[in-house]
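Derivation of every value follows stated rules applied to the coordinates shown; laboratory data play no part. Keep in mind that what you see is a predicted model, and the values were worked out from it rather than measured. Cβ atoms are built from the backbone, for glycine too; each structure is taken alone.
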Structure P
Amino acid sequence: MGQKHSHGAVAEMRAAAIADTRAKVAEHGWTVIGVFPTPDRRGPNFAYTVGLSARGLPELAIYGLHTQIAHSLLNEVARRMVESGVALQTGDRIERVLVDDVPLVTVAMTDTTDLNMVRECYGAVAAAVQVVWPDGAGVLPWEDGSRLTDDDQPVRGRPPAARPLYHANRLPVTTAQELADLIGEQPKQTTLTREGTGPRRDNDIRAGWAGRALVAYATHLGGSSLTEEVETAASDLLCDMRHLFDALGVDWEAAVTRSDDHYRGEIFGEV
């Protein structure tokens, strides 16, 4: 009897959840379902919409974000798609949603296993699109150098082609003194690795400019600043830069946001 009661209770909960979802869809046009990891379902949090199917539009899903943020993002993207009446598809860029204005990118989902409530309400998932977010540098999960893994954000479809990245070439130095020796008396427009053209060469030049500033800082401090690991000298410089911003009355966070925006444009060859 206990087992039968358990099955009955589960069925009642399922029916109540479906009824609640349908009521929200009827009232608002769509709703967002949040799902958390359990012992039976490991992986990151994810959220997805239910209700867009009735409008002939794909449902939306997003993985790896805090539930409140995921709900907000999906509602905004859904609102835009409903207003335009145009279905999102693989490779579409969604801008002016994230705080730092890094675009989201969409991927048509070929694996919709997770969208259970859509199937409960409509019998099947007609179409669904995953909204994918990049790492802090603007690099998407399928692109070289991304810091995101499947544990952070699995991609449930075939992504668009990866964009080329143009990071500055790695310098063969470990200390500020070695960096100083490499820079020497080179003209400021000279790259520190190899000559070339295009965005990577531009970023090599930019790295050289910053390298000269770091060497000047370490030289001014003297002592072990030139011989300790270059990461230590660079970290000390950044810390002192924050003190300088305080002294100048300049907003550090705003400056970092602007620099991040410029950096993303430069590594993608967009500026």
Structure Q
Amino acid sequence: MRNAALIWRATGDKKWLKVAHQYLMAWVKEYKPSYDPIDETGFESLIDSYAITKNAMPAEDRKMVESFLKKWGDGYISSIQHADNKKTWINNWQSHRIKIITMIAVAIDDKDLFDKSRYLFTNQLSKNIMGTGEPIDFIQRDALHYVVYDIEPLVQAALAAKRFGENWYLIKGDNGGSVKKALLWLAPYAAGEKRHKEFVHSHAHFDQARAQAGIKGFKGMFNRRTAAKLYWMATGLDNSWRTLAKNLSGKPPVNVSMCGL
């Protein structure tokens, strides 16, 4: 869907606009949000597709999609307002919630929702990223895999915020943590200067169970190549990351462009 939207934007070929529109409307008409951010984080492609193609959509369809996205974003806000004390409200799960909310706010030009997402983003920095740049997901899981999975959505939210003329890359939480500091903290591992054996001291019992079961990715050394998408996205916030991004992967993923930018 998003690839079709990107091809249309690059070529002007309306065949691809039609493909993107058909997929987008099919999802909007049938999907019932679960408000599980891990299951729904992949819907960034739907939100991005709308942001790219909305000005070429029939007015009635555009209204339907905006209503759907608005309800979805507000639903996430409501879920956060009624949060309990589980770790998933401050770890990578929350980062993915914030990404979804921010992308929706920018895609539908909803200033009120955007203001709420900014507050949540800043609050997440306070709870999730230490002043050194170390994410709480590393403290909890002892895995750089989850550091990447935690920082990626925050970078995506910051990329979306650029559409509203704001620089979230340098925003700091109460303890001085920021997206920039998190990327700097991870960089030596991504560059191969440091190595890390994953999940050895994880506080999550199921990580050990997965490792014992031989599930791929839950034991052994961190694969630095898995940070390629993260650092390519980060070049949209700070071009100084380009050298590291190229070292990890010769070219950026096609979906690096976020929210129609």
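Here mean count of other Cβ atoms within 10 Å over residues 153-160 was calculated and came to 18.1; which of the structures P, Q was it taken from?
P
Please compute relative contact order in percent (Cα under 8 Å, 6 or more apart) for structures P, Q and give me the label with the greatest value.
If we compare relative contact order in percent (Cα under 8 Å, 6 or more apart) over P, Q, the biggest value is for Q.
So helix-only ellipticity at 222 nm (-39500 (n - 2.57) for each DSSP H run of 4 or more, over all residues; to 500), computed for just one structure, reads -14500; which one of P, Q is that?
P
Given a value of 25.2, 87 for Rg and Dmax of the Cα atoms in Å, point me to the structure among P, Q it was derived from.
It traces back to P.
Out of P, Q, choose the structure whose coordinates give distance in nm of label points 7 Å out along Cα→Cβ at positions 137 and 233 equal to 0.9 when calculated.
Structure Q accounts for this read-out.
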